[in-house]
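> The following blocks contain the structures, represented as structure tokens.
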Structure P
Amino acid sequence: METFWFVGVALMLTVYVVLDGFDLGAGIIHHVAARTEEERRGILRAIGPVWDGNEVWLIGAGGTLFFSFPVLYAASFSGFYLPLMMVLWLLMLRALGIELRGHVDDPLWRRFWDFTFAGSSAALAMFLGAALGNVIRGVPLGAERVFFEPLWTDFLPIGRTGILDWYTVLTGIVAFAALAVHGANYIALKTEGNVQMRARQVGQRAGWGFTVLVAISLVATLQVRPDMIGNYRAYAWGWLIPLMVVGGLAGMHHARLRQRDLAAFLFFSACLVGMLGGVAFGLYPRVLPSTLDPSFDLTVWNSAAQSYGLRVGLIWWSIASALAAVYFIYLYRSFRGKVTLEGDGY
């Protein structure tokens, strides 16, 4: 049951990154792909029906983490309290930027909220990437299973670490580039004309930059946490995961050259799934490593709830996940196709 819930939490976070990732990416490229008021409205209409629903998966992952791994939930939120507050503020600012820009018919008002939307989306992508970097690198967990990290110290991923160091900043940049590519692929899929052309250009250029960053981050990860390769050596089938990443990247570049927007979006989505799955596979059974002593690591075994609670939770989680999946299939089918600017809203 512990392994099942580890996979379940990782799966929900992956779904969140794939779905809400293109919303964040649309914000990142907002001022690059769109130059006029009509073009910016087109980008907002592309994500308008789905952006707030996509965030359900983040909330669901947090709730699932709370009841399945309460010790991990408590330890993480005690040490990451400051960045958690920053992420919540960025989520709120991003939502305000989308919802309030059209409430006043004034160019300055719209530009302010467009900047808020783009800036909070970019910062949120980097913060989420840095958070993943902290999980991979580890935190100063002791026997009491709580920790504290300042925002930064000497920018080294060893010793008295901070939330930000050269490695977590690198993972933040990788996340920023990944979501920029993901958002560009989605906007190219949903729009036409100049916006689609610029989104394709952004997707192509950022895609090559992301490919280089992935190679650099792989080397850096093996330097910071060389034991991430352990499960890959123990289980040969695990190498299918990096093959999925490489195949997704190659497929995305090929589809982008042929201007096949749907294929580019799906291939890069597979790449994101492979990257996040590869991190989870490399960490297992750890859920939060300790930089002080490996014996203080939080694992699926010492941080999980009691088996009875996990079994009961499985019933309700399965029902809720099935309902959410059906709703999202209906939602995306209802709003498939290109966006138009006729009518009110966004």
Structure Q
Amino acid sequence: MAVRVRINELNKRYGETVALDQVSIEVEPGELFFLIGPSGCGKTTLLRAIAGFVQPEGGAIYFDERNMSGVPPHRRNTVLVFQGYALWPHMTVAQNVEYGLRVRRLPAAERRQRVAEILEVVHLSDLAGRYPSELSGGQQQRVALARAIVVNPDVLLMDEPLSNLDALLRIEMRREILRIHRQTGITTIYVTHDQKEALSMGQRIAILDHGQIAQIGRPGECYRRPRTRFVARFLGDANFVEGEVMGIRDDGTREVSTALGPLMVAPSNEGPAETPGVGQAASCCFRPESLRVIGAGEESRGNRFRARVVSTTYLGDTLEYDLAAANGRIALRATVIGGGEPAHEGTEIELTVTPSDIVLL
């Protein structure tokens, strides 16, 4: 049975530096859960605390109903996969994978069977007799992963496991890790600074900022409905337009007065807990891909405004615009999916954004 991991108000300091500040998270059994955030936000400290290598000064960590406070790392049945592969160069693939089973003194026949099963899972059966120096980076990473899961850990912890791979291998290994996770069902907590990695792989993600949880949720929810400016900026590019709430319609739609003109913002249960009321300042946040360029005379039910093209960047499948709106007072970015013929610099274009694509912060 997969294990539930519950982190309750965890605290950790290094001198005057607060690494973890009242961190509380619950990871469901069998979940692939991501911890993300900028360098120094506390994500690796949290991962090492779960493994038992870091002792928190307050709070508790539970595996199901077992309080792991004071339990040494070797008794937690967790495995931590590091950034480096840490493979024994003088051992074959099979011997590297078998190593943890030998330490646990399993019988030879059982070791051979489990190694064969795991090598099949990670698609390395044909390479069992090779040495690490004879493998590609992606193959070495799969060996490290096989060595971790062959011991049947309660919790698999991964610390930037793909950071040593090039871009194409990273994409390939994302698919492999997802496939292996689905096949094994091990509760997995994965640390990365790569937003695309977390958004494309995680069932849920937690974004950390200065040792605190900024937001927890499904990747799409956190991306579409960020609760803070930090989350909006960290998870991707975002536009911010300042204004004041002028009115609230019966359906909860807010009208915000801005330098772009009035912006209508649809209500949502996924946004910030406290939505600004009438007369309060508000920041309208929307993603560049939410903006759509509209032609002359084209009808649109969304918010409309005009902006001048400052520069364009052609990326094949997308076209990025840097824009100046409200007589240059507001800088915006727009991403046109599918590319197309770019507008010339200095051209004034009309754009629209739907009320449901705006979050009030």
Structure R
Amino acid sequence: MKISLSNKKTIWIAAGGTGGHIAPGVATAQKFEENGWNVVVFTHEKNADYADIVQLSVFATIRIVLLNAPRFPSRIGALPSFFIQLMRSWMIIKAVERETRPAIIAGFGGYLSFPVILFAFLKRIPYVLHEQNSVAGVVTRLFARKARNLFLSFNETEKLFSGVVTGNPLRKVFLKSPGKKKQPKAKINSILLLGGSQGATDINNLFIAMRKDRDFDSYRLTISCGDHDYNRLKDFAHKDDRIYTFINTMEDILFQSDLVIARAGSGTIFEILWARKPSVLIPYPFAADDHQRKNALAMARAGCSELFDQRPFDSREAANYIKTVIKSSMISEMVESLNHHTFKMNGEALIYESIIKSLENN
């Protein structure tokens, strides 16, 4: 049945689990809201205070629905709990549907999106998926065949799944930053270390190793370290260093930095690309299907990042490698590649346009 686009429409967006799934979902929600859609965002209960989710509450036409969605069970004994949580999530989703049936549902991966996309599949509601990583997650593998469309961040994923490469959607704050056109530079004065939305012990230990190494005395270090390590890192920080438990103004911090050292989640990678900053990527070694390493390889092949992937991780070796990067021609080469890269950087607009076209033609 063709859906009329003359009246106000509703889209459901499932975005939860970790920040890497939340950020592109939030970016897409903002895009639809500014074009007059009613938007319902499903996320996990634990994300109720997450900065991006809280920010959505300022939009009158965006509704936040919290689910205690279950993780996929790794053992048979966990199945009863899995199905109980799944049924509780299903009841909440069903109640929302009685109030506002969506024209389409968009899933952004993670275990949170499973009950929402399963609901779409069984109720025959059109749905689309966005895969952030170079390796497809479980929800993508389960539901891609029946999706109205599959949107991909990386060309590498397209080799395994038939979809549209859109890049990773960026939140509205990145699209409006006044510093967007600032050119990257080869001279390094300020180094930013990012361990993801919760911080990372390896990255925090790297900060300490760098502060113990006198060769880094001339650089200002900024780090997002999570709550658990804040006091420990403070003990090693220099006067001009900046220690954050969480960075709410990532767009500004990125532009004030000359080199980024980070995990290799898709959201982080596309924010680095947007800011056009040279980077050293240190993949999280326990990421599902080793997807962070494959994300980082995509960046390294494009010449936009260097990859440090020593397992087990050694913070002193990592610090030595970063010194090598800074003192060599690698920075200049990354700067050149960042000015000419071919990664798609308008994912939220491409997804919006594709969904509109899909609904108008069906």
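> Assign the value -12000, calculated as helix-only ellipticity at 222 nm (-39500 (n - 2.57) for each DSSP H run of 4 or more, over all residues; to 500), to the correct structure from P, Q, R.
R
> When FRET efficiency 1/(1 + (r/R0)^6) of positions 13 and 325 (r between Cβ atoms, R0 = 35 Å, to 0.05) is calculated, the result is 1.00; to which of the structures P, Q, R does this value belong?
P
> Something else: Upon calculation of semi-axes √(5λ) of the Cα gyration tensor in Å, for residues 69-140 alone from the atomic coordinates, which of the structures P, Q, R produces 21, 18, 8?
R
> Out of P, Q, R, which has the highest value for distance in nm of label points 7 Å out along Cα→Cβ at positions 245 and 333?
Top value of distance in nm of label points 7 Å out along Cα→Cβ at positions 245 and 333 goes to structure R.
Taken together, the values in this text are just the output of simple stated rules run on the coordinates, not laboratory data. Nothing here was measured: the structure is a model prediction, and the numbers come from that model. Cβ atoms are built from the backbone, for glycine too; each structure is taken alone.
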